[in-house]
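The following blocks contain the structures, represented as structure tokens.
Bear in mind that the values in this text are calculations on the coordinates, not laboratory data. Quick caveat: nothing in here was measured; it's all calculated off a predicted structure. Cβ atoms are built from the backbone, for glycine too; each structure is taken alone.
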Structure P
Amino acid sequence: MERFTGLLGIILILGVSFLMSNNRKAINYRTVGVGLLLQIFLAVFILKTDTGQAIFQWLGDSINTLLGQADKGAQFVFGSLVNRDLMSRAFGSGNDYIFFFKVVPTIIFVAVLVNMFYHLGILQRVVAAIGKVVHWLMGVSGAEALSNVASTFVGQVEAQIMIKPYLKNMTNSELMASMTGSFACIAGGVMAVYISLGVPAAYLLAASLMAAPGALVISKIIFPETEKSETEGAVKLEKQKSHANLVDAIAAGASEGLKVGLNVIAMLIGFIALIALVDLGLGHIGNWIGMPTLSMNLLLGKVFSVFAFAMGVPSADIEVAGALMGKKMVVNEFVAYLDMMKVKDTLNPKTIAITSFALCGFANFSSVAIQIGGIGELAPSRRSDLAKLGFKALIAGTLASYLSATLAGLLL
């Protein structure tokens, strides 16, 4: 029965999008239909066919092997603090993992790889090739296709850098689609962090690939195109090299990775401490009103449990999954994934799969500010448009992730 509730989930997600639409008569149902079919094809290929499972199992194993090389650099610097066997013998099996010594080296290593591939022009060519396919299949403009595909490889603002020459004159519908894609996808470097936490790599890869067409589907329902785009055809990718040579690119990547890693650590300390403070206050309020278990998790679980149920999450895990989904939107996906991995042994495998998809994306309140500030810096004249579209794009990005999760739930 839970599998078929996913059909309700698809209807709910598309229905909410339709109700939010600012021009229902202008919706391009070819774009919506092809995008859904593309998502379904990817989901079936990745999750149900032997070939797809073999390919993505190989990709997942390859990524794990690749990221494992970051441990070599970390061991040279931090020594036994990175060796989980030694740490387990010294401090017990529950204390063998120090987040800083595992995650920050991984981020640095991935930042180095991204800078290398970008400097060599490999990353841009891959993004441009996939962007042309999405543009041709879905009938969207070249700029928004390129931006959405780029969002599956790089960060929220970095994806928009690839279409910087077009930002100034993009239609609001294109801008909405680009923002939605950035909310619905995750960067390769961030994906590496989640994998290092133990989130299944195959689910993250599938969610990231499915998010690009899903974001276009939802954004084109909520904000359909009514203007003429200057990039109706495929766009040319700007070939810019910001580093003198490959060594310079590697060094810059390491430096940038360290900054990102430290920012992640600072963010987690701040947000987790803030959640503890909120829970402390809610606990006192709960004691006064006869609800001693009152907490942020409880409240978020109640609010988002409707979506968790509609996605096909097993009934025993609905409130837990709902709390994780709510925490992802209110706080961020880092904290949500951390909490999921803490309770993974108590969850149904299907819950882990659906929730892994649902949490995969940058759709949280702080990301609205990141996009307005970051993209606004690239195109100052569009800052007011970005501010107007920000919250709507946040909801659209969230719904796009939920759509991928629902399709995955139907197949698992």
Structure Q
Amino acid sequence: MKKIVVIGAGAAGLMAAIAASDEGCDVTILEHKDAMGRKLRITGNGKCNFTNLSCCAENLKKDSFLRSENISFAEEALKLMPVSKTLSFFESKGMTFIEKNGYVYPRSEQASSVVEFFDGLCDAYNIRIIYKAEVKKILKEDRCKVEYIYDNQRTFITADKVIIAAGSKANSKTGSDGSGYYFAKCLGHNIVPVVPGLVGLCVDEDYIKKMSGVRATGEITVYENGLSKKLASDKGELQFTAYGISGIPVFQVSRYVAKELYNGGKVTGVVDLLPEYEEKELINRLVMLKRNNKNHSIDMVFKTMVNNKVSDVVFDYFGIEKNDSVINISDEIIENIIHFMKNMKFNINDTNGFENAQVCAGGVDTKEVNSMTMESGIHKDIYFAGEVLDVDGICGGYNLQWAWTSGYIAGKAAAKA
């Protein structure tokens, strides 16, 4: 019976283990924490949005829901293990799920139930899981030998194949420590520089921080070197914080910011708090409103347009008292206020760090990995799966689909090779 060792009991590692066991292999998972699926338990705000119906190869280049220095690698893998095949696999194993606007959840809408589902599968397939096993080294001789520390003892396990699914450096409180990069590097692989992804952004400007606690619909655009080149943009609910800005749209653009900052560049963010309006249209509307409602205060004009905390910050920025009569505010000042609300500029000095990131951008260079098998192109019998590879996704179930896709391919290929 072929013996396979999987390093990591996260989403990709669990999928790889089940896929290999399905082929009759003897599978052992080495997990350095005391439980499986720690990151999986908190995904989708605890509801576990575990895939997305749009996560298919034909949509990839158009929608860019997965990102990589070598995007064709992910595209080829998704053709082999698309979302439709993933759902069929889960259904065949007994999972019940629901779909909401393309987002797929377990019917229970509990992330913990997905972890328990995998726990049950591991029991059913007699997959051995060694918790608190700190892997130190992978040796490639005639067979693979993995050195790890367990109960303060140096221990070895020998296998025909090893699947490295140790995750990234993101969200370290769940146990992610980036050790997979170290193992890959020791085996001769290049690592695309790793930066935080799906993370909040730290800014210099105090006026942004003064809006801490505000949630507002808007659009964020990020530029390199002042406003010379657009990096990315996204719309949705923005969240202002004590350190800067967060929210799903910020997460979606953050990997581009992190990469630019890593390379020594400067990044400017621009927020439009009124994205549904053309600037000139809004100015004309407010000027007309001012003339027809001379007794209104400036605060009343903006009260139902933006959050009170936002208008307070804006009035303070322009030296206006919120009880000032609107008729005493010049058309030019109104134009400036609207322009400001649609073009809030700020310098981004950092991300909110690996510990607060949901994923990482960067990882094992996929040019050195076979997309059809996930096998190392440098060392036969070594495979990779999940976030350790240079593939990261946007919010919405795409990162988990990559875990299922790469884990399944790696597990099946390792079992059949």
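Taking distance in nm of label points 7 Å out along Cα→Cβ at positions 222 and 262 as the criterion, which structure among P, Q has the greatest value?
Structure P comes out on top.
Any idea which of P, Q comes out highest on Kirkwood radius over Cα pairs in Å?
Max of Kirkwood radius over Cα pairs in Å: Q.
Work out the source of 54, 17, 13 here, i.e. which of P, Q gives that when semi-axes √(5λ) of the Cα gyration tensor in Å, for residues 126-349 alone is computed.
Answer by label: Q.
Quick check for you: by mean count of other Cβ atoms within 10 Å over residues 150-157, which of P, Q is greatest?
Comparing P, Q, the top value of mean count of other Cβ atoms within 10 Å over residues 150-157 belongs to P.
Out of P, Q, which one gives -10000 for helix-only ellipticity at 222 nm (-39500 (n - 2.57) for each DSSP H run of 4 or more, over all residues; to 500) as computed from the coordinates?
Q
Who wins on distance in nm of label points 7 Å out along Cα→Cβ at positions 30 and 342 among P, Q, i.e. which is largest? Don't skip to the answer; put the middle values down first.
Values: P: 5.0; Q: 5.9.
The structure with the largest value is Q.
On distance in nm of label points 7 Å out along Cα→Cβ at positions 182 and 310, which of the structures labelled P, Q is highest?
Largest one: structure Q.
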